[in-house]
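Novice: Next come the structures, one after another.
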Structure 1
Amino acid sequence: MEPHIRMRFHFAGSSFSRLYGVDHVTSEMIDFCYDWALTEETAPLDCLKNVDRYFKELWDTSHAW
């Protein structure tokens, strides 16, 4: 994995860890983080609250039944 992709993956994963707790991050969430890391999308960088809200909204939208 390229370094910038790895950094983006860990950035997204850390948000899921904060949102759901390390023990509750699923393999599906990890795959989601990897897929996001491959995109050109940017998350807000002003504060962690906004970062977490951004990933929560993306996750909820992609898993709306």
Structure 2
Amino acid sequence: MAAASQPFDLTNNIIAYENGELDEDATFALFQYLVDTGIAWQLQGRYGRTAMAMIKAGFVTVPKQA
């Protein structure tokens, strides 16, 4: 039986990002989560700007509207 999926640890991922400890894939995963949840637009401006740059570069996708 597969292990249950762990919830995304936003706090520790942001701390790791701020400390330069995330690799490229983990950084993309963090920003994908921030965009998916809308949190990217609620944090300080550089998160939104970075999210937009990642969207434009194709590393992060915008969730489809229902």
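No lab work stands behind these numbers, since they all come straight from the coordinates. Quick caveat, the model's predicted, so the values are computed rather than measured.
Novice: To which of 1, 2 does the computed value 21, 59, 19, 0 (P(r) over Cα pairs in 10 Å bins from 0, in percent) belong?
Specialist: Structure of origin is 1.
Novice: I have 25 for relative contact order in percent (Cα under 8 Å, 6 or more apart), calculated from one of the structures 1, 2. Which structure is it?
Specialist: The value was obtained from structure 2.
Novice: For helix-only ellipticity at 222 nm (-39500 (n - 2.57) for each DSSP H run of 4 or more, over all residues; to 500), the calculated result is -17000, so let me know which of 1, 2 that is.
Specialist: Answer by label: 2.
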